[in-house]
Each structure stands twice: as structure tokens, then as C-alpha cells.
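A short reminder: the numbers here are calculations on the coordinates, not readings from a lab. Only a predicted model underlies this, so the values are computations on that prediction, with no experimental measurement involved. Cβ atoms are built from the backbone, for glycine too; each structure is taken alone.
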Structure I
Amino acid sequence: MAKHASSINPNSDLRDSQPLTRPLDGHAAIVTGAGWGIGRAVAIRLALEGARVVGIARTRSQLEETVACIKANAQGSGADAVAIAFDPCDIDRIPSLVQEIHQRLGGNMVDILVNSAGIARIDALECQPDMKIWQQVLTTNLNAPVALTTALLPFMLSAGRGTIISMGSLCAVVDVPYLSAYAASKTALLRFHHDLQSEVGVRGSGITTCSRGT
């Protein structure tokens with residue numbers, strides 16, 4: 001992810017990059033991990049395509065840089081974003097976070113969710129890994145996106161539309177030593193998306209869900 005982070009320049013002009021397949025005027029999107037890297041790039045792209053973006057990350061200063069990137073590239077399009085500093089490990093506060101998001105959006109329904117926040121920690125299984133590190137990785141990479149997804153899902157089901165994307169990893173399908181906690185979290189997240197799609201798809205809900213990067 002460091003490569004993605006270094007490729008984002010707050011002063012760069014992203015208007016000439018490949019556009020999405022459809023304009024997003026009238027849509028509202030949440031992007032977690034929007035303070036840097038992939039999350040920042042996704043937030044900028046969605047905003048420039050017309051979506052009202054809510055960027056979420058732990059560090060407010062990084063979120064403000066993302067909003068500045070969006071405004072710098074807006075060129076009169078009105079592209080903007082809402083920044084909310086939030087620790088994804090604070091699972092119990094996610095329902096109140098969703099309520100705050102809807103208030104900040106003026107009641108507009110969020111129909112795009114991009115779970116991009118994630119962390120990786122080196123751990124060696126033969127050295128009795130620190131379970132606090134395991135818990136932190138699993139909470140950030142798995143529990144938080146599952147909690148946010150399921151908190152937003154009733155609104156999407158009621159509206160009959162929605163797109164849910166979570167950043168996956170090849171570690172979910174390829175053996176990588178010393179990243180067992182990260183790999184376990186991404187494998188579980190991939191399975192969650194498969195099962196979620198099978199549940200909402202059979203209802204003809206109009207909701208699309210996927211885990212990218214696997």
C-alpha cells in the first residue's frame with residue numbers, strides 16, 4: 001500500500017485519468033481509509049465522478065489533505081467531500097457513525113461503500129505471536145468493515161440499490177509467511193463478501209458486493 005500512498009500528490013491533476021463507467025451524480029459514497037493511499041485515490045475519483053463522498057480515517061489532518069485534493073481538481077464541478085475522523089476499531093460506535101453520516105449528507109442515502117481501511121503487521125507463528133496484534137489486525141481489517149457494511153445494508157435493501165466494495169489481498173489465496181493475521185483477516189473478508197452476495201443476490205436486491213484485489 002506504500003506504493004499507492006507515494007503516488008498520490010495533493011497537487012496532482014487527476015481529471016485526465018480513466019473515468020468510471022457511469023457518472024455518479026446523485027450518489028453518496030463512504031470511503032474508509034480515505035486519508036492516504038488507495039482510499040484517498042478512490043475518494044478523489046468518486047468525488048470527481050459526481051458522488052458526494054464521506055471520507056473516514058483515524059487522522060483528521062490526512063483526511064483534510066484528501067478533501068484539498070478533491071477541491072484542487074474540482075475545476076468548478078462542485079466536487080467536495082465530508083471528512084469524519086473515526087477509529088474503525090471502535091466497533092460499538094459504528095451505529096452512531098452511520099447516523100452522523102446521514103445527518104452530514106442532509107438525509108441522502110449512502111449507496112456506495114468502499115472499505116479501504118486496513119493494516120498489516122509482521123508476526124512469526126513459531127515465536128508465539130502477540131495476540132493483541134492479531135486482535136488489532138482482525139478488528140481493523142474484518143470486524144470494522146463487516147460492522148459498517150451490515151449497519152448500512154438495511155438502508156440499501158430498502159432503496160433497492162447499493163454497491164459494497166472491500167479491498168482484498170492476494171494473501172487471501174496465496175501463502176505469505178509472517179503475515180498470518182493479515183492473511184486470515186483478508187480470507188475471512190473474502191468469504192464474507194461471497195456469502196453476503198449470495199444472500200442479497202437471491203432477493204434481487206440490486207446490491208452488488210465484491211472484494212477487490214483477490
Structure II
Amino acid sequence: MYKAVIFDVGGVCVHSPLEGIRAYEKRLNLPTDYLNLAIQSRAPNGAFQRLERGEISLIEFYPLFSEEMSDPANKDVYRRYAAARGFDAQPIPDVTIDGKDLFRQMVEAAQRLDDVVVNAIRTLRATTSLTIAALTNNFQSSPASSTSSSSPTLSLDPPPQLKNLFHHFIESSLVGLRKPDPAFFLHACKVCNVKPQDCVMLDDIPENVKAARAVGMTAIS
């Protein structure tokens with residue numbers, strides 16, 4: 001008998017930041033997943049991963065992210081990805097990525113609620129005794145990250161009406177861990193006061209689903 005349901009936020013409760021990445025790739029005539037692969041290839045210690053663990057601020061993040069996303073070595077990452085999947089990589093233009101612009105597009109995509117999931121959470125809260133939690137990779141914004149009133153501070157803070165639906169809202173940038181680190185899933189179980197086998201985890205990222213299952217959770221993509 002399950003005792004807790006734990007939801008990812010981006011890509012589950014709200015739209016995925018990947019939508020913003022893909023729109024940015026299209027704008028620069030880059031192949032689909034080129035920038036996402038560039039981000040993932042730098043795990044666990046790329047700028048994006050460090051931001052989500054709360055190790056660097058947005059001000060520190062932007063130039064590092066710009067440099068990493070503009071690195072010509074990303075072409076080799078994409079070519080290896082294409083070769084492993086048996087298709088020819090399309091020609092990749094030389095690009096200089098504005099990390100702040102890309103990140104803003106990612107954040108904007110992740111602000112739109114998924115009404116179907118939100119309504120499902122409301123139903124669970126109203127009709128069951130399950131502990132309902134969110135487990136999210138996010139970042140902490142700060143006033144210093146905005147340079148003018150016309151350039152508002154970026155934030156992944158969920159709307160209050162979403163955050164208030166959960167018994168627990170567990171954030172990577174506050175804990176210092178991020179998915180798919182098994183320790184982050186186990187931390188969530190501790191917060192919810194349940195064993196992993198008593199949890200259902202919903203996440204849109206296959207790597208996170210695999211990691212959740214590895215610690216004993218029932219994970220659904």
C-alpha cells in the first residue's frame with residue numbers, strides 16, 4: 001500500500017524547460033537536442049548542475065553557461081549522439097550562445113501549469129490520506145541577478161496555488177542535491193517519513209525515473 005506520491009515539477013506539474021531549449025535551437029538553426037545534450041554532457045559539475053545544487057548564483061552562472069553552450073566541442077557530443085542512434089548529424093553552424101537569453105526562455109516555458117496534473121493533485125489531496133510532495137531540480141533567484149527594472153529577476157518559484165497543494169516542496173537548490181542523485185530521492189523519503197517502496201515518483205526524465213526505481217520507488221514517466 002503506497003503512502004506517498006512525489007511529483008517532479010518541470011515537465012510534470014508545469015511545462016518542461018526543454019520546450020524553451022527547443023525553441024531556442026530552432027531560432028539558431030541548431031538540431032533538436034543539441035543544447036540539451038551540451039547541458040547533460042557536463043553533468044555532474046557543469047554550470048547548470050551547480051546552479052541547481054545552489055553552489056553558484058545566477059550572476060556567476062550566466063557567463064559560465066554562455067561559455068559552455070558556445071563551446072565547439074558540443075558538436076562532437078552531438079555527432080556521437082547521432083552516430084549511436086544511427087542517423088547522420090546535420091551540419092551544425094558556429095554559434096555564440098547568450099546563456100542568459102537561453103536560460104530565460106527555459107524559465108518562461110516552465111511557468112505554464114499543466115492543468116490536468118494540477119487537478120489530479122487536488123483530487124489526491126481531497127480524497128486520500130497520501131502524503132503529496134514535490135521533488136524538483138531548481139535554482140534560487142536573487143535581486144542581484146537583475147540589472148534593471150526592465151529585466152526582471154528570473155525565478156522558477158511555482159505559483160502559490162501550486163506550491164500550496166503539496167505537503168512538502170523539496171528543492172535541489174536548498175538541499176544541495178539534485179536528481180538523479182539517489183541521495184536526493186532518499187532525502188525526499190525521509191522528509192515524507194516513508195520508505196522508498198512506499199512511494200510513487202512521477203518524473204518526465206528517463207534518467208530520473210531509472211534512479212528512483214534503483215532506490216526502491218515505483219517510478220512513472
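Once distance in nm of label points 7 Å out along Cα→Cβ at positions 133 and 189 is calculated for all of I, II, which comes out largest?
Sorting by distance in nm of label points 7 Å out along Cα→Cβ at positions 133 and 189 in descending order puts I first.
One of I, II was used to calculate mean count of other Cβ atoms within 10 Å over residues 77-84, giving 17.2; which?
Attributed to the structure labelled I.
With distance in nm of label points 7 Å out along Cα→Cβ at positions 93 and 165 coming out at 3.9, pick the structure among I, II it was computed from.
It traces back to II.
Could you figure out which one of I, II the value 14.5 for mean count of other Cβ atoms within 10 Å over residues 109-116 was computed from?
Corresponding structure: II.
If we compute relative contact order in percent (Cα under 8 Å, 6 or more apart) for structures I, II, which one ends up with the highest value?
Comparing I, II by relative contact order in percent (Cα under 8 Å, 6 or more apart), the maximum is at II.
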